[in-house]
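The structures considered in this document are given below.
Derivation of every value follows stated rules applied to the coordinates shown; laboratory data play no part. Here the structure is a predicted model, which is why all the values come from computation and not from measurement. Cβ atoms are built from the backbone, for glycine too; each structure is taken alone.
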Structure P
Amino acid sequence: MFNKVFVISIFSFLLSACSSFQGGNNNSFDLHLTSFEYPFPVKYFDLKSQREDLKMAYMDLNSDSKKIIVLLHGKNFSGFYWERIASELVKRDFRVIIPDQIGFGKSSKPKYYQYSFYNLALNTKKLLDKLETRNFILVGHSMGGMLATHFTYQYPKVVKQLVMINPIGLEPYLKYVEYKDPQFFYENELNKTPEKFKEYQKRNYYDGKWKPEYDKLLIPLTGQMRGDDWSRVAWNNALTYGPIFSEDITSKFKDIDNQVLLIIGMRDKTGPGRFWKKKGVKYKLGQYDKLGKLTNRALKNSHLVELSGLGHMPQFEDFSRFSSAFFDNLRP
């Protein structure tokens, strides 16, 4: 009887732990995700920026390799979600550097910070200089694609190849939408719940089709929503909308001579600001089936790979198809 009860108790515990890992949990995290474990060892780069002493978290894998690739995360994520791609890159003998930008993940969340892609690029360049990297492939997903574009525009000589995976910013948002004060975004962030956040991603990223493995991508941010530091995290989240709307990348494409790989999940409809378009604007935001082609023509040395039936997260929706597009077209 004791053994049976014991076995049932252990089974219940494991089931609960599994559920917790998959996102059906009540975990809460602090400002810096202290108790959330990343897939690889995390290091910290100390920097001074805008009169603040900041820490920039990063992972640095296979550091002896001369083939270097830098992975820049999207807005609703941080460096942890590159795990599978990073592991595959290490198998191919790449050194893989994965920073959390200031304001994200395990990095500092300042009380006051003037966010810009130029400043985030500068912060990233300082980190890479400290790590003595000179030439590398630069990869950006979603908002990371906007940052990678700014970085390449500012520091073209160190970027061997720019890779953008469903980047946002492929259209000049403020041409079509109203400018909003950070307070607007802050109030929106405070109104978020783990349930709303999951539903947003299910609807916008995965066409309403959810897989259990997507749950683990929600854990860090939903845990912070439950934590005591959410207002500070939410404020930083709000401030980082500023450069998305204000710092257009489409005007920079003509000045980028670097090799570019553009991977587009064609079902993507991500269109920041579509619910507050300017009066009379009929333009439809987020038509990635068209935006990919337009961007490919605007860049001088671009190779476009279109993935039909996939959306904003092609690397998670169908890793096999994404792998062919990504790994087969890298130019180390």
Structure Q
Amino acid sequence: MAEMLRELVERLANWQVAVVGDVILDEYLIGTASRLSREAPIPVLEFERREVIAGGAANPAANVVALGSFAHQIGVIGADENGATLHALLAARQIGTHGLIVDATRPTTTKTRIMAQVGLRFPQQVARLDRVDRTPISAEIAGRVNAQLSGQQYHAIICSDYLNGLLTPEVVACVRAQQTLRVADAQGELDKYSSFDVVKCNAEEARRALGRPLRSHAEFGAAAQQLFERLQLQRGICLTRGADGITVADCSGVRHVPAPQVEDVFDTVGAGDTVVAVIALALLAGADLTTAARLATFAASIVIRRVGNYAPSRAELLAEIAAHGS
């Protein structure tokens, strides 16, 4: 199995992938905790530095590029400084930005995290402030998004839906109509992506979609099978379960893919974005869905040992397989 995965990693490069969805600027304001405030029971942080990262739908795109393929970002930013910053971050990562559309009526979605540096530990999040407009995009902006989707030939289109208004039914219908591999990270709105090739969701999203608790392998397997049939997916569904791996359902049945055992988990942010990017590339490289999911668990195990979004390289993925592939 390990040798097969290593060979698969070598075939992840040189694919043309469009990533359409809600792009986000992740901003980190980091300070040293010096004392408690006299005004409220909160720490006072003395500002040290600001860091910015391309997040949301930009994170699957970053993973596609890190694994040697070409990512084309399709999304909406505001006519503001954060939009310009996000555009520059994507360009610096060699992510195609021709599909970024400026909409002056809405702000660039920005998540500002206030982080406290305490000793030698990783900074700890104290609070988060989101600037977001979840109003569905206008018909005019949707038309421009659809023109980007249908105007070029892509090997795959990934929908990264953070429920911020970009992936309207009209845009999703345009993706569905494309003759290419269509993969969606549905973030709860599973039925919107019916008849796609692959849908990825997590355990809590599956519970909400089905309206029942899911605990055992058998319960998750039945849930994956039910969702696969309900959505009428062409290839299958991947139900991510954290440390319990991924449950896959497709036309050949249900399988549970275990996750590598990782002890030093620091942050699970961005792991789902990595999973959906790796699954799409692995399918393009000729893997079946179960093997694609298996490779994705190794990539995710790298991400959760970092703080914040992280896009592992092919070299890191090969090293992870060598360390934990047995």
Structure R
Amino acid sequence: MTVGDAAGIGPEIVVKLHAQGLPAPCVVYGDAGALRRACAQLEVSLNMIELAPEDPLSGNFQQPGYIFVRAITPALPVDLPMGMVDPRAGQAAVQALHVAIDDALAGRVRAIVTAPLNKESMHAAGIDFPGHTEILAERSKTPHVAMMLVNDQLRVMLVTIHIALAEVSPTLTTALELRTIELAAAACRGMGIPSPRVAVAGLNPHAGEQGKFGREDLEIIAPAVALARAKGIDATGPWPGDTVFMRARQGEFDICVAQYHDQGLIPIKYLGIDEGVNVTVGLPFVRTSVDHGTAFDIAGRGVADPDSLRAAFELALKLTKGLPSV
């Protein structure tokens, strides 16, 4: 579990989750001082065990009342301001994520569960990545990944992620659509759905209205759906984006493939941001995350809700079911 940006709510929700108890062993990656300050602020008594880089991850890391930490070095200053963009916090968050990724690639951990990064803090530190997904893909040398958002009522996978809306149409290709549909089907199977029904949202209003409102749905998306069906995937679409998520919520589909960031994230977050989980599909290890940001406006106040982090942890356990033991 990574702490994320130490100036945000990450340390607080990590501490709250450990205080409540976790259903599986966990090692936390991040600044130990930030976690200690969160414990003090919340008046939570947890024993902090700092692990050296050379320490093997083969002990009992599921002990009530303990947090086991792979701490970053150098440590962040004790007077790091809460709720503010700070390049030191951005650098530390990415450093901790790198160590977690390296441990996952080496088979020392089964999954990574991430608390939120702050993009402005990362950029202030000279780290030019849009977010977690791109860092995970680059560090693990994974050429094709996709973002999936999950809650109790809906699953959504994105064809494009952190790009400007004007860049979405030029980015779309039939190959990219097909690859995303395949990843969506594989993700559902990994969640215990043997024959997933994949609905693909159209890009344009009314899924293009047979070319009247744009050609992408006819010339790019529909051929990808046909290719997926030829491969045995129960894919349909393109469906109008204004109704397909409602139909999935009502049980007609198991997952929706959305064409761009807000098309997919708005319905998920409207249903409840505290229950949503972000999953990066295609990596050589499991990665889940909260579906909210660093919440600088409430950082350090003790009021952050850890429910999304718990949901991310529990989904990571579900997705690792059947993987070989570490």
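Could you figure out which one of P, Q, R the value 2.5 for distance in nm of label points 7 Å out along Cα→Cβ at positions 41 and 65 was computed from?
The structure behind it is R.
Where does the value 19.8 come from, among P, Q, R, when mean count of other Cβ atoms within 10 Å over residues 97-104 is the thing being computed?
Of the options listed, only R reproduces it.
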